[in-house]
1. Using distance in nm of label points 7 Å out along Cα→Cβ at positions 16 and 64 for the comparison, can you identify which of I, II gives the largest number?
2. Quick check: 11, 29, 23, 12, 8, 7, 6, 3, 1, 0 is what I get for P(r) over Cα pairs in 10 Å bins from 0, in percent, calculated from one of I, II. Which structure matches?
3. For structures I, II, calculate FRET efficiency 1/(1 + (r/R0)^6) of positions 88 and 128 (r between Cβ atoms, R0 = 30 Å, to 0.05) and state which one comes out highest.
4. Which of the displayed structures (I, II) returns the greatest value of distance in nm of label points 7 Å out along Cα→Cβ at positions 24 and 120 on calculation?
5. Say we calculate distance in nm of label points 7 Å out along Cα→Cβ at positions 56 and 80 for every structure; which of I, II gives the highest result?
6. A value of 34 was derived for relative contact order in percent (Cα under 8 Å, 6 or more apart); which structure in I, II was it taken from?
7. If mean count of other Cβ atoms within 10 Å over residues 8-15 computes to 9.4, which of I, II did it come from?
8. Using helix-only ellipticity at 222 nm (-39500 (n - 2.57) for each DSSP H run of 4 or more, over all residues; to 500) as the calculated read-out, with -27000 as its value, let me know the right label among I, II.
Structure I
Amino acid sequence: MVKTSQNPARREALKSLSQYIVSFALGIFLIPLSRFLNRLPKNKTVVRFARKGIREGINVLPAIFVFQQNKQIKILSRRCPHLGCTVQTDAAGKELRCPCHGSRFTVDGKYIAGPAKADLQELAYTSINEREWKVTL
């Protein structure tokens with residue numbers, strides 16, 4: 001019978017290394033997945049904008065759309081409800097489109113077609129003074 005020598009220090013080192021590699025691999029997979037599922041808290045963003053610059057129809061700001069019709073204001077998130085891409089206006093300014101997967105919305109945020117299956121999120125706004133509003137995302 002042949003007897004093999006066993007090195008417990010080497011065995012423990014390999015065991016620790018394999019546990020580290022598995023933990024790292026799971027972390028690489030699970031952190032983006034949890035962000036994708038919106039389970040991690042997000043920082044709130046405050047957008048301030050001037051009332052004077054808002055015209056009739058759709059107004060495009062960096063994180064929001066401001067839709068004005070008959071002096072009524074509607075603030076919409078530019079985040080697509082499907083996967084969170086930034087929604088853009090089409091060339092004619094008559095529709096809002098997600099560039100990632102093709103979801104389409106009316107200029108007042110109503111769902112038309114595509115994988116989103118929901119309207120754009122309407123956001124509440126507050127008056128800062130006579131000239132400015134703010135929206136918290």
Structure II
Amino acid sequence: MIATLMTFVTFKNLIFFTGLVHFCQVPALMFAPKMLSWREDLAKLLPINRHIFLALGSSITYIILGTGIMVMATSSELAAGGRLAAGVDAFLAALWTYRLSLQIFIYPKIWPGGWLGRASYWILVAIFVYLASAYSVFFILAV
């Protein structure tokens with residue numbers, strides 16, 4: 001059993017799994033508008049500002065899901081290392097480290113309360129810690 005598990009846990013599969021972790025944020029992306037009362041807040045904005053906000057939100061979702069798909073689809077190439085792998089890993093390590101820092105230093109003061117708010121906060125912290133750490137390690141190994 002352990003030998004079978006160890007043959008499955010390869011560097012390529014670990015990178016693939018890390019790309020899959022990007023999709024763990026989908027529930028937060030789906031529930032954020034209701035949890036954070038976006039409809040009411042967006043209604044107060046000028047139409048241009050509302051559309052800018054929606055475009056930025058869509059772009060963030062596209063980047064999260066797109067990089068997850070890219071990492072999963074190219075896990076063999078990323079595992080092989082090289083300059084491109086190092087660049088992708090460095091970019092994603094910086095992205096997720098930045099997102100983790102926002103979650104830890106900015107959002108605790110303003111994050112929604114209640115059990116769902118606390119649970120979503122800590123689940124996102126765990127996801128961002130994993131992603132920032134994993135891509136940092138991948139970068140070190142790719143150089």
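1. Looking at the calculated values, the largest one is I.
2. On the way: I: 11, 29, 23, 12, 8, 7, 6, 3, 1, 0; II: 10, 34, 31, 17, 6, 1, 0.
Label of the originating structure: I.
3. Working: I: 0.65; II: 0.95.
Once FRET efficiency 1/(1 + (r/R0)^6) of positions 88 and 128 (r between Cβ atoms, R0 = 30 Å, to 0.05) is worked out for each structure, II has the highest.
4. Numbers: I: 4.3; II: 1.7.
When distance in nm of label points 7 Å out along Cα→Cβ at positions 24 and 120 is computed for each of I, II, structure I gives the biggest number.
5. II
6. II
7. Computed on structure I.
8. On the way: I: -7500; II: -27000.
Structure II accounts for this read-out.
Here, each number is a calculation from the coordinates, and none is a lab measurement. Since the model is a prediction, treat every value here as computed from it, not as a measurement. Cβ atoms are built from the backbone, for glycine too; each structure is taken alone.
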